[in-house]
Structure 1
Amino acid sequence: MRITSLAFLLLLFISACTTNNGDDDGPEPVAFDRQAMLANWADNLIAPAYEALEAALISLDLAAQVYEENPNSISRAQLESRFESAYLSWQRASPFSLGKAEEIRLRGQLNTYPTDVSLIEENLANLNGINLELPSQAAAQGLPALDYLLFSLSEDALNNSPAYRSYLKQLTSRMVSLTRIVRDDLAVNRDAYIQNDGNSATASIDRTVNDYIFYFEKFLRAGKVGIPAGVFSDDPLADRAESLYAGQSKALFLAGLNGSEQFFNNGLNDYLDALGVERSGELLSQQINDQFAAIKAAANSLNDNFSTQVENDNTAMLQLYDELQKQVVFLKVDMLQALSINVDYVDADGD
């Protein structure tokens, strides 16, 4: 959905290139208001994504506290519902690993999957001795760990185990604290982010666009689809699907995809159009949007649980991966070349 404030984003002017004698020397350069685009990203996409995530995690943490103190079917159902809402909210924030989000490795601490069941069980046996800040603990916390605790264990097992409920509460509280650090950092550095509108590896547009494409390629395409489908291994790996226990892989994938489409259509599309970027006689922005539609069409027919989809019909997963890969080329090759942005992360896939 296009954000209404974007109507004010494009402050475009065309300057005629002239020589001293008035001759037209060639194409007219186009100026694009990069600060306005950054302000739109900061105020209408990035900050709201983290604010919504923080609110969803606070709600989840409160439900975890209620469940810890009074475990029953009602408090359990409320906890599961708020968990699913928080997991969906995370999908909108995940592409933006900026500032403190990168520094504290927020993505790794909130959504490393598959979760390490053995490590979780070790932690449960030593609740007072665990240090969740250690990098080695990333796979035993976050949303995937809650997915295991809430949806792989019987209701009686969780209801009757204070240790499980205490650990669950530790995890939800930690997610709130980590997200708040990022949200506060974004607010403090908003103006500096917008003012850093140059064209260099450390400028805000270059970094944000690189983060966006890195997310699309490595987490949406590879993590959610390619790895479970076996693209990078000898065989499919059904147990590597996101939301393995709750079985909501497709909903999370579509939330991430929709967020990616929304980001593109809140500045980058207009930037490409202002530059008149075409491929094979068609605007590149239109080709990218057509490919988003093709990806959705490939995903809509899949099972809600990508693990089940891999086991029953992996060909459909591979077809979805192929559609995602086409978009990677549009974004990472065609778009970055047009915008004169260099890729700032290591690529092992080869596009």
Structure 2
Amino acid sequence: MSTSALKVHPDDNIIVALRDLGAGQSVDCDGNTFSLGEEIPAKHKFAADDFLEGDEITMYGVKVGIVQEPISRGGRIHTENVVHAASEAQVNGSSYEWSPPSIEKWKNTTFQGYHRDNGSVGTANYWIVVPLVFCENRNLELIKRAMLEPLGYGKGSPYTRYMNDLVSAYRDGSDLDALAIADETENVSSQPRLFPNVDGIKFLSHTMGCGGTKDDAATLAGLLAGYITHPNVAGATVLSLGCQKTQIEHLKAEIDRRDPGFSKPVFYFEQQKSQSEKAMLSDAIRATFKGVAEASELRRQPAPLSKLSLGVECGGSDGFSGISANPVVGGVSDRLIALG
């Protein structure tokens, strides 16, 4: 196989440059030799045939564009000489039978995970704090400031530590100019972690929960329920104002829809039913502290690979995604599904 270029599908009439290719360079690909009329940067494509205006461009075996001006064989494909186009979607009624890949080498492999009551297993152990409405973002931030650093989850800046050193030196009457900042540049908590078996407390702010439609409110409830029921989450603290569209009962219904036997600890606090903001915040901080302490009692135990929950996300597609990242994601998913 050529290490310089790739024809992805037999029906394709453009070719992917796997590395930067120079003008005038000869490239062998798919049994043919192409003389490049211009530089072809890595990830870009060049013409496998001579194209006329109106010709179709095919990649991955499907129509992807229409030629806007003549392109010579070996010429670069770009947005000025080709416009996007696609064939009409068709339902051909054909059936597809999935052929599971071999999993012999992994079927007895285990990982150390956190086992939940519903049988799911997490690879991490987090507590989350979420607001049902954006009005609670301020309270969310107050709880975050109160808890992260004392529990050892803070991200103390080296410049903050330097400032503290300057304050101490000033009080001691020491030479400030002789005090240098530490070489470390990472944000590291100044406190040891109190709960070693909890990976962190995540505070998930958002701009929704009120002012939108009922569908918007339902979507938010479903999104938050997805976080709370995730195997990597040990429990949650939920802040509600009280008058917002996304109500506590909506969230509970979405949680039940995803996990009818749900048993994780979830603490709900509604500000408009509290004696004061201070009372609600102190109650929420205390309950969250207790919840995190309980979550830290959980220990990692062996689990089969079939218990892994795999999330996939588009991380910013480029010209190589379709021939590298996407096939890898598909291959991993196939094997995980085949494991059960």
Structure 3
Amino acid sequence: MKKYYIHIFVLVVLSFSSCKRDKNLDNKSEVSVIRYDELLFDLDTMDIKSSFDTLYHKYPAFTDIYFENVVPLAGYKSDSVLFYKELKRFITDTAIIKIEDLVQKTFGNMEGIESEFNSAFENLKKAFPEAKTPVLYSYISAFAIQRFIFEDGDRDGLAFGLDLFLGDNFPYNELEHGQNTFSNYLVRTYNKQHLVKKVLELWVDDKLGDPPGNRAIDAMIKNGKKLYVLKQLIPEISDTVLLEYTPSQLEWLGKNEREMWTFYIENNLFYTTDSYKIKRLTSPAPNSQALGMPTKSPGETGNYLGYKIVSEFMKRQGEMSLKDLINYKDSQKLMERSRFKPQLK
């Protein structure tokens, strides 16, 4: 039974066994996004049962996840009369329609996004020739769930909520109610520029699996590998998008790399097993002040250093493949063999 992952802003892991997808789907890398959001709003409200059943039979795995976890509607799989009533109410709700209108304004034409995905999938097939090209789905979740990976028959399905990639077309800060879900450091990346990276990150993360140990260095190297693989799949990606830092944050990290490295050593941060500290080093945060670093230090400094270590390691390995990198599980040995030296500016 394959795991599927739902990314809101905290990772939630659930188990799901999908229905089989159309076996006629070939393994070419050329793909189009299945606009489930559009298909949903195109349902015939005068014959909701028949039109929904057609949609379900075409995309059963995604539909189950969508109505059980993303937009859980009462009666799904238990009370068909109630469900069809709730479904009709959902797709005719004025607030939901406004969200879809904003999505259409921003993503009415997906050619640019699809082109980015196809370029990345071409690189994916070169690095992982045995991998089948993932199936892409877009949806809206009323700002609840941004992306998830699931088993779609014999392939991976990658799904993303377009209402959480609207960029400046939506004032996400107005949704903030003290939960930090829509804090500035997070919503800064809710845009087109970050979409492909964030979606492919699901696939790479699934490929990597859990860190090989419970030390900070294990999480740092795992995340460093993820960033390195993403860079190879999307070679044109900027560091600000890949690492999700502002230009000024990247500048600070470059100027303070040596001091940051020393701070990690002096505070035993590489080898700590303290889950709170590891989270502070590797999870999104506005800064790293809680660990005793300067106010200007951005969050996720552990991922930044992990990426630098892995990049230096790969430079020294000659022809090591991405598959071999993923399977290299000794975090300590990888760091030692990288011979990474923080820059001094």
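What follows is calculated from the coordinates using simple rules that are stated; it is not laboratory data. What you are looking at is a predicted structure, and each value in this text was computed from that prediction instead of being measured. Cβ atoms are built from the backbone, for glycine too; each structure is taken alone.
I have -17000 for helix-only ellipticity at 222 nm (-39500 (n - 2.57) for each DSSP H run of 4 or more, over all residues; to 500), calculated from one of the structures 1, 2, 3. Which structure is it?
Value -17000 for helix-only ellipticity at 222 nm (-39500 (n - 2.57) for each DSSP H run of 4 or more, over all residues; to 500) corresponds to 1 out of 1, 2, 3.
Here distance in nm of label points 7 Å out along Cα→Cβ at positions 165 and 245 was calculated and came to 1.7; which of the structures 1, 2, 3 was it taken from?
1
Figure out for me which of the structures 1, 2, 3 the number 2.8 belongs to, where distance in nm of label points 7 Å out along Cα→Cβ at positions 101 and 325 was derived from the coordinates.
So the calculation was done on 1.
Match the computed value 25.0 of mean count of other Cβ atoms within 10 Å over residues 141-148 to one of the structures 1, 2, 3, and report its label.
It was calculated from structure 1.
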